[in-house]
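A.B. asks: These are the structures, in structure tokens.
No value in this document is a laboratory result; all are computed from the given coordinates. Just so we're clear, the structure is a prediction, and the values are computed from it rather than from any experiment. Cβ atoms are built from the backbone, for glycine too; each structure is taken alone.
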Structure 1
Amino acid sequence: MPVQRLNHAVLYVRDLERSVGFYTEALGFRVVNHMPGRAAFLQAEASTNDHDLGLFAVGSSAGASQAGRATVGLYHLAWEVDTLAELQRIAAVLTERDSLVGASDHGSTKALYAHDPDGLEFEVSWLVPADLLTEDDEIRTVPLDLDAEIQRYGAQTKGGVGVSFATG
């Protein structure tokens, strides 16, 4: 039986409490298990997983990740939001925290890119529902105009799930 989806991700972090605060305050995760100074397990708001993100403390002397610069390793994780209004809210939170590093329109997805307190990159994206995709929504990477996308699709339109593709 093939793999169906990602169940959870685990990150090594320098300061557990700082990272727990970031992921709960900026992205709305909730703590489901916490072992102070060692590890925490967080769950996304609408998730049915027992946890979606594990955080393991490695201490303040840990070096920065060199993945993609000097070593192989994970580039980023991507989380989906249900609406463009939520993507806009998260963009404001990430901007306020000086974490937002980019925003891209990939055609079928509208994405924010940010760094957590340890400099690990993550993506937050909204997927265009398959029935709203057109030939103009080919895969691309151009700057995201979130206000224009909200005008086009509506702030409360529920996004697609997984990978959206045109049906027809």
Structure 2
Amino acid sequence: MRIRPVQKRDFPQIFDIYMQGYAEAAKDRNFGDVNRLKKPDRKVMKPWAKKLASEIKSGDLIYIVAEDRKRVVGFCYVKKLDTPDSETSHVANLGIRVVRDMRGSGIGTALIKEIIKRSRGKFEILDLSVMAINRDAERLYRKFGFVRWGTASGYVKRKGRYIDQDHMSLRL
């Protein structure tokens, strides 16, 4: 397995990883990531990939993938929180996902370690939200020094069920 910057050819696999989240949430009521209410179709992929490429080029986004035998098995990114002239432009939001069959194998650890390394000197704070039911993810974040600073009660609504969302940050 290797960690590397995202490439244009990765976007179809990344889109598929996002799409797997819908099946996971349907099977496991405690699936720990947030999905859109309406499942997107492939026609959104090209403009989405173009937007990401533009944000990477501008420096507002750092995006990396974990690749195993030419298969993207996870991704992690940090995205500038606000516009360049904002008082929060030193903050970036972190997102990560690893395919189900590879969780627990160290991929998340490797991705977060690398994204923190690439974020130093560019951002001062990494911020994230994690569903409170996703204790494995929260343990992973704590391992790197992320601290929970608040909980939004009932923040996620999945099929009529309200789930708390924890907010965590890491000061670089």
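A.B. asks: Any idea which of 1, 2 comes out highest on mean projected area of the Cα convex hull in nm²?
C.D. replies: The structure with the largest value is 1.
A.B. asks: In terms of distance in nm of label points 7 Å out along Cα→Cβ at positions 1 and 137, which of structures 1, 2 is highest?
C.D. replies: Of structures 1, 2, the maximum of distance in nm of label points 7 Å out along Cα→Cβ at positions 1 and 137 occurs in 1.
A.B. asks: Given a value of 3, 14, 24, 23, 17, 12, 5, 2, 0 for P(r) over Cα pairs in 5 Å bins from 0, in percent, for residues 57-144 alone, calculated from one of 1, 2, which structure does it belong to? Walk me through the intermediate numbers first.
C.D. replies: Details: 1: 3, 13, 20, 21, 17, 12, 8, 4, 1, 1; 2: 3, 14, 24, 23, 17, 12, 5, 2, 0.
For P(r) over Cα pairs in 5 Å bins from 0, in percent, for residues 57-144 alone, the value 3, 14, 24, 23, 17, 12, 5, 2, 0 is produced by structure 2.
A.B. asks: Here distance in nm of label points 7 Å out along Cα→Cβ at positions 33 and 97 was calculated and came to 2.3; which of the structures 1, 2 was it taken from?
C.D. replies: 1
A.B. asks: When mean count of other Cβ atoms within 10 Å over residues 25-32 is computed for each of 1, 2, which one produces 16.5? The partial results should precede the final answer.
C.D. replies: On the way: 1: 16.5; 2: 13.6.
Here the read-out was taken from 1.
A.B. asks: Work out the source of -10000 here, i.e. which of 1, 2 gives that when helix-only ellipticity at 222 nm (-39500 (n - 2.57) for each DSSP H run of 4 or more, over all residues; to 500) is computed.
C.D. replies: 2
A.B. asks: Taking 14.6 as the value of Kirkwood radius over Cα pairs in Å, for residues 17-88 alone derived from one of the structures shown (1, 2), identify that structure.
C.D. replies: 2
A.B. asks: Also: With distance in nm of label points 7 Å out along Cα→Cβ at positions 41 and 81 coming out at 3.8, pick the structure among 1, 2 it was computed from.
C.D. replies: 2
A.B. asks: Moving to a separate point now. For distance in nm of label points 7 Å out along Cα→Cβ at positions 49 and 153, which structure out of 1, 2 has the highest calculated value?
C.D. replies: By distance in nm of label points 7 Å out along Cα→Cβ at positions 49 and 153, the leading structure of 1, 2 is 2.
A.B. asks: Figure out for me which of the structures 1, 2 the number 1.3 belongs to, where distance in nm of label points 7 Å out along Cα→Cβ at positions 9 and 113 was derived from the coordinates. Don't jump to the answer; show the numbers that get you there.
C.D. replies: Values: 1: 1.3; 2: 2.6.
Checking each candidate, the match is 1.
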